[in-house]
Structure P
Amino acid sequence: MDIDLYLQKLGLSIYQIKAYKALVELKLARAGAISAKSKVPQSKIYGVLDSLAEKGLINIMPSKPKEYTAIEPHIVIENLISSKKDAISVLESEKELVLKAMNLGIEPKDEFAIEVFFGRDQHIKIGLDILRSSKKECMMLLRSLRSRGLIDILSINKKIKMKVMIQMLNEENVDIIEKVIKAGIPIKISNARRFKIILADNDLSYICIPNPKDFSSYFTVKFNGQEFNKAMRELYSGLWAKAKLVTMKDIQQVKAKH
């Protein structure tokens, strides 16, 4: 099978493919070594490596000079395919609207609604309502996945495609995370700490921002509209690509400490 052609179909350029494959072999390397092995010109290599980092294919190490490591290929391909599926899902959701507009000879207009809520109880209620409304897919970025109502939704809606990101894994939520993983729902740990996100299908989403001076108070915005939710899905996909997959090994390590 032509690996380069396959990766091109997933949206990578020739230079990105060469640099990524070289870094997979090198494990840890500086830009010069990657350039030499991949045959990507020195004048292009930094831009190519930055673009790979943005796509979540490599990590930039906090060293001087910079060093780079590759994300494991099976994770990279999973994330690239997921991004393609997300893009196709958005196109499918907009198809009828576009066809109707073309038949009428008008430009399609996106119906958009926004609601703002304050307080912890409201943020939990709105989030659960959005998840319950999911018919095909839901994605979430949450602090720790400890809400009883949320766990009920995750356990009941097995026909819905789900993705979950959390901001921490510790003794308080490790048992719940283990149950969710065993249910076949992928969970990753994200470095995004200052907000929470929930998306349902292509229509509803919310972003919740806690007060940095009082984490018991929340500012929640609920959006209903395909154009904004498309942007939210792109944000989520970017965070998902950079997040670390939680494995049963991680679960066992947390349990061993306590």
Structure Q
Amino acid sequence: MLEKITKAIAALPAEQHRAWREAHGSDEDSALSLRWETSPMWTPEHRDAVAAAIHDICIGSKDASEALSSIALINRDLGALLACAIARSVLHLVDELDERPRYAVESAELLISGVISREECQQGIRGAATSYNQSFNNAAMAAYRAGAFSVLSRAGVSDFAMAAEVCLVTGSAAYAVADKRCSNERGNHMEMEKVMKELRSVLGAAARDAIDAVAALHERSKMAQNELYCQQYYSEDAKCRPGADLILVRHPWSRRP
């Protein structure tokens, strides 16, 4: 997958190559590489190219499970956001008065965006599990599994565990649609295989927005690191310089004499 993405970047004009290398801190003679932490510095053309490559990878995969597994291997945050997109695509199959599955998906998205903690997300997704236990609606289970995927993506679990969760997210969503379309068991199974292929388009269509969200996440992470650095710098400086706490505006890159 990484090779296909870098090939998509290579197909862009030369000025985009220079901007990409500048974002990655590499020289003009080096091969094009991909580091997601540089995504805040990608141009719109870069993001479009990466999204197009991911879309093509999704459509070329055997089914949504294979596509999402491949994406999660290169970036778990991106995979988690696309798992949420899968779950969102079947939320219309949940009773409109039951907001618990929707809240679970929103909690998962907020976790990946760095807005809430894993503990808060876990609380948010429990309602979707309760909804499934009460209704046996696989769309509710897809929402719960998307939330679980997001929690696990932040827990440092193995790729094997993430792959298993991918199957649960995509399988639950596919069953939800198949249950709606077909009533008999044999037809349901055949329909599910068809839906698993259709869900590839959901992943491809959501790729661009997910890339923007990952870039925003890295931007916030960088700002948080800078803020921590500033706090540490100010704290250390205040210990050494009497009256430093009286200075209201200071910049870490511009030390006072």
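The maximum of mean count of other Cβ atoms within 10 Å over residues 167-174 over structures P, Q, that is, the highest value, falls on Q. Looking at Rg/Rh (Cα atoms, Kirkwood Rh), for residues 143-198 alone for structures P, Q, the greatest value goes to Q.
Supply the structure label, taken from P, Q, corresponding to helix-only ellipticity at 222 nm (-39500 (n - 2.57) for each DSSP H run of 4 or more, over all residues; to 500) with the calculated value -16000. Attributed to the structure labelled P. Out of P, Q, which structure matches 18 when relative contact order in percent (Cα under 8 Å, 6 or more apart) is calculated? Derived from the structure labelled P.
For the set P, Q, ranking by distance in nm of label points 7 Å out along Cα→Cβ at positions 63 and 87 places P highest. One of P, Q was used to compute distance in nm of label points 7 Å out along Cα→Cβ at positions 7 and 39, and the answer was 1.4. Which one was it? Computed on structure P.
Throughout, read-outs are computed from the coordinates displayed, never taken from laboratory work. Since this is a predicted model, take the numbers as computed values, not measurements. Cβ atoms are built from the backbone, for glycine too; each structure is taken alone.
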